[in-house]
Structure I
Amino acid sequence: MISTLKTYYTRYTPQQRGAFILALMRYVFLACWLLYPFGKAFQVAGGTICLILLPFYYLNDYAGSNLKKVPGKWLFGLFFLFIFLNTALSGWPAHSFSYLRPTLNESWPMLFAGLEVIRSRKDMLLLGLAFFGAAFGEGLAGIWQYVTGFDLITGDPLMTGRLTGSFGSYRVGNYIAITILPACLAYYAMPSHWSAFRRLGLIALGLIPPLFLLVGAQARTGILGLAAGAVLIVTIRQYRKWYILPIGIILVVLAIIFGPSRISLETAMQDARWELWGTAIEIFKQNPIWGAGASTFKPAYLEMGIELVRNSNKIPHPHGAFIQLLADGGITGFAIACSFLLGYWGWCALRIIKGLMYCRSAREWHYAAFIWGGYSCYLGTAVFGHNFYRTWWLAMGMALLGASIAACLAASAHEQIDSTA
């Protein structure tokens, strides 16, 4: 059996083996995001299979990989070195590792899988369709839960009057918010001979269920993240109209001031997060250079003798990924993490704007903008919510970061082909 497999394996060149592994990983990656909200098994299986396939792909065809083409690869190494050391040198190493461990096979592989599987216009559209199908299906589950009081898939009831969908938590609103912008790529996947009105109408109908779930989940973080991502997409796609960004910011601010009570400025000023953020700042003051260690918010404030008044003393994170990184990693870790997470965000933005400005056929750059918008929404939700090491949320962010970089590389490659044609 082993000799047969070895013979079959050596029959092909490394490039051929790499192409086969890449194709298999693409199917796994797309299936994972299509089925992601409908069970933990899909989340674990997707990341784990990609983790197994990635080393074999790089061993066979690193020369043809997107990782080799990415500028500033040293940032990848520096970022993951920080994650490792922030866990190993934590004040509570076992506690930190308990949060890091599930991300090793469920979250981080998605960064590299997303980076590698997006190679063409077709790949970008397939990713958009996967998110569209997942958002639509999860939205229908939310409508069913609203009508019956119980989720169709898991049977979970509403949580304090808020929809939870198959997630069993109102965090489903953050998931939906991150999927919506990449899901808009379904518009470009429709037959080109259809009218724009027809395609927009179908997209609008398809997004009604997920938007209903987003509102029903009352996920303020998701709503604000989606608004920020949408404004940024419009801004870079209409780059000549400089006034769009300030107008968008003004509209978001007006919505906060005069919008529903849950997202109003008054509610925000009274939010219990301020106590958590203040506590995170106190932890940072105690460990300003290197921080307290990965995901150590709870043991750190308990050791410092801080008693939370407006929040439970069981809360394990400060409900803000960036301020968590500041408390976890100090100035050093915060700078490294932001350089990686925001550095490539900015690199993609500049590449997309440049592509839209100078490329004769800018279609791929429009596709890349929507994927980048999804990653922008992820960063927006990171400001006000989540533990940075929450597996499903981190997996989404890393997948969209990798896919954003890959989409820019693919669009650049297509542009070079056009210029030499």
Structure II
Amino acid sequence: MNTIEIDPTEIEAQLTSTDTVARLEAVHNYADILTAQQVERALTDSDTNVRVFAVAGLSKSMDDVQVERALTDEYAPVRNMSVNRFAGRMNDAQVDRALVDPDIQTRASVLSDLAPRMRDQQVENALTDKEPAVRAEATKSLVMRMNDAQVDRALHDPDYRMRAQALGSLSSRLSDEQVEKELTIRNAAWREVATERFAERMNDTQVERVLTDLQPEVRLAGVTYLHQRMTDAQVGRAVGDEDADVRIAAEKKLSPRVASQIPPPREQLPRMESALKTPEGTWYSSGVYVDKENQLKATVRISNKESGIDESHKVSFEERVYNGDRYYSAKIERENKPTLYMNVQTPNVKAGETRIARADFTEFHPEEQDKDRRFERVQGQGGWLKPNEAMLAKGDKDHTMQFMREKLNVDPVKQVEQAKAKGIER
């Protein structure tokens, strides 16, 4: 964007328009050049969606008074967004208040952002919250904070769905003996769940046992989640399975190998990668990179196997600078679907902590009659940008590595080193 060509009166006209969409677009397009008065007006806009978007786009310019007002906004999505943006700036009282928010979705969604700030008792409170949605999110977001007793309790939760989710969230905390126990339980439906949850933990013997299970639903799970690990013999057996669903899945997942045309593995390109999974099971995956012209770009994939969603987009980012802090924003136009906004930025961190970039997505739904539902941030687990092996292998020579260090003050190498020091796999 060339700010020299922008007419200030045009900006003011958009920001004061009676059209909500116009005000939303103005905050997005001109976030880095708004005056203090215009920032304040956007943050106190009568439309709740404008306030959500204002907090998302103007967070780096907000003072403590504005932060407190956003954290106590009457509209829950504004509070959610505020915690996401200001987790590192919030004082202890604000953290305490967010963790006991009366809104169930807010209590659940803030756990991921506030996990490093939570005291042991607050961790316990979240894990024993009366609302299943909060307990489920706590199990996902607080894995590294949970003690052995809390892990064991989650794995024996009386609610079947909670136990199933805990298997996936706590996979890294289970011993090999515990994994084996879950994979050999008598209940076939549970073996099916365990196969999905432990696909990356299973050894060759366990893979073979799943693929030869007496129950077809377990074999189907094996083909679905273990197809990349299957040997030629296992592929041939699955294609000729007596169960029609297993055969169909095998033909779909393994068709190139069935035809003896196994493509060579694609060369991995250096990328900063992120993956965000919504509660509905939709994945927002992205690979961020810098091209030869030093332009930040990304490939974005939105997918959901259950609903049949599978979109791919290539985007270019615009650099935005406010008060010396850079972030990058892209607008994705989708065919017969809501417009998607993607931002690459670095949330505030405490002094001495390693800065980490993340990719956030927001959908706009102009067809909604209810204005409170028109603008919706994509909620989910994940979203942090991490360097892949190809980027780490190139090291300082990689253009994307250089860009992240120079433009966003993010060091991917230190990010990985810190994660390893804490015992967290990339």
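Here mean count of other Cβ atoms within 10 Å over residues 77-84 is compared for structures I, II. The highest value is that of II.
The greatest value of distance in nm of label points 7 Å out along Cα→Cβ at positions 301 and 333 among structures I, II is that of II.
A value of 25, 58, 17, 1 was computed for P(r) over Cα pairs in 20 Å bins from 0, in percent; which of I, II is the source structure? Only structure I yields this read-out. A value of -24500 was derived for helix-only ellipticity at 222 nm (-39500 (n - 2.57) for each DSSP H run of 4 or more, over all residues; to 500); which structure in I, II was it taken from? Comparing all candidates, it corresponds to I. Taking distance in nm of label points 7 Å out along Cα→Cβ at positions 117 and 229 as the criterion, the highest value among I, II goes to II. Could you tell me which structure in I, II was used to calculate relative contact order in percent (Cα under 8 Å, 6 or more apart) as 22? This figure was derived from I.
No value in this document is a laboratory result; all are computed from the given coordinates. Every value quoted in this text rests on a predicted model; they were computed, and no experiment measured them. Cβ atoms are built from the backbone, for glycine too; each structure is taken alone.
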